[in-house]
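**Student:** Just below sit the structures, each encoded as structure tokens.
Values in this text are rule-based calculations from the coordinates and carry no lab data. The structure displayed is predicted, hence computed values, not measured ones.
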Structure 1
Amino acid sequence: MEFFLISMLNSISYGLLLFMLSSGLTIIFSMMGVLNFAHASFYMLGAYFAYQISGWIGFWPALAIAPLLVGAVGMAVERYGLRTVHKFGHVAELLFTFGLAYLIDEAVHLIWGRSSVPYAVPPSLDGAAFTLFSTEYPIYRVFMMAVSISMLIGIYLTLTRSRIGLVIQAALTHPQTVETLGHNVPRVFMLVFGGGSALAGLAGVIGGNAFITEPGMAAAVGPIVFVVVVVGGMGSLVGAFLASLLIGVIQTFSVALDYSFVNLFAKLGITIGPNTPLAALWDLTISQTAPVLPYLLMVLMLIFRPKGILGTREG
């Protein structure tokens, strides 16, 4: 019971972090039709900006300032980059964001070096929130979940209850009408891209010290973010939320399960030996296959439900 409860809490905290990261990509795609390959690089920038600002004025100011800086970078990218290549179609946009990821990666190397940086959990959040059976659960994990849930509520209220949210949704389907009413549609899209980038930066602020802040962190989380978006459904924010939690559960539980088909066959009275066909495959444990399980889920989703859990667009 203790293993299950602690693993479930870890699954939820990791899944909510994945959602915070993937929500920005989902919003950008649903509003603008742009699949941003550099999105994980904005996550990395958020972590490095927070590390630098924390060293100057502390973690709590960095929690607010770093996402805003990443959002400003995102708006500049949209205004002076994506808007320029937009007229050449989606392939040009993909190539642009793909190259942007390399540029951000090299900029991080030049400024902060190729090794990890000591971006640590702040002392005020370093400790146990509560004790479950014999396990002390870290307060920073609870903080991560609280920030993620607050962000989810904030996104929902912004898109459904605020004036800017209504303008954004109207600009998506009827841009000419919105422009006729006096709204600057290109500026709206710039704000959308900046807001999505800021969400990735916020994920970097709270995820960088929970895990590790180093130049390879974008490449480590980038693929799994696209898995979340595809499984949840292209452009579906609720789908991305469900997919994030599902993948969080799969990855957290699978790394702790040291079972294989050999164990299953043994319980059925079947012995798997070295001469058994595909013996090495049957001997693989769940923990060994944990890194590829989300991608296997994505493949199955593309085969049986290409639109994803709640998607409205084909992937």
Structure 2
Amino acid sequence: MKKGKVIKSTGSWYQILSEEGETVDCRIIGKFRLNGLKLTNPVAVGDDVEYVDEGEEEGLIKKILPRQNYVVRQSPRKKHNLHLIASNVDQAVLVITIVNPNLKQGFIDRFLMMTEPHDIPAIIVFNKSDLFGEEEEMILAGLIAIYESIGYVAMAASSVSGEGIAELKAKLEGKVTLISGQSGVGKSTLINAIDSGLELRTEEISDSSGKGQHTTTFAEMFKVDGLENTFIIDTPGIKTLAFNNLEPMDVAHNFREFFMESENCKFGNCSHRNEPKCAVKEAVEKGEISELRYHNYLQIVEEIEDQNYWERHTDM
């Protein structure tokens, strides 16, 4: 039995980097589950595995070794299933834009709902800062203030002007970093600016729809040239994020400033909506907690509740 790390996943086969530094294309037999949940892809980029050679540089994955952590989302195609994005990551970078395409601020909080439950540090990068005018700069300052105040790293970057590239590269050094974002935010271009040798394929925003075009088809891990023990996991653009795997209180616990403030709520199981003497709602009214974040919280909780309880638990 040999050991290696999954560095690319196509859904039907997995590329393994062996301990000896060789790459082997592997497949799997049987079903793997994650804490009893059904998965559309049981093996993720970043997984450490045991495999056996089957000749001609092909192998068979026999065992997934214990994961340090993982990032998972609701499958966009099979809503009862979960899709593993990556595992064994040290941090995550969310690439987002204010213009071209226009800002979807709610997506930031949805993304953090994937990383926060597993204590994965997140860096929020507002890309294409070379396109920002006075209004966008004001929006940027406001959003950076919101997220830095609750302990996240937030910054502007541009592969055109070079703003933030050196700072971001320094934050990646010595770590395995998941890089994600919606289509069209310039994720691949930003990665190419960090390491020009990767030459990831990029595309412009669609003129007809104003939306980004998918350029990354499968998740893949790359070593960053010139930095020791530094890897990035590039992922396909995400359109939407839903959370059939969470309960409403999971959301409350993972909006970190809500969780800290909740010890002052009258009720221990306060959902921060209609209960009297809710410290979180009071903090929102006082401007101590972001009204934007609170609005996004309510929207996520309502979506989860709108899914019938038994429907959400069918495959658990």
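**Student:** For which of 1, 2 does helix-only ellipticity at 222 nm (-39500 (n - 2.57) for each DSSP H run of 4 or more, over all residues; to 500), calculated from the coordinates, equal -22500? Before the final figure, lay out each step's value.
**Tutor:** Working: 1: -22500; 2: -7500.
Corresponding structure: 1.
**Student:** So relative contact order in percent (Cα under 8 Å, 6 or more apart), computed for just one structure, reads 15; which one of 1, 2 is that? List each step's numbers first, then the result.
**Tutor:** Numbers: 1: 31; 2: 15.
The read-out was computed on structure 2.
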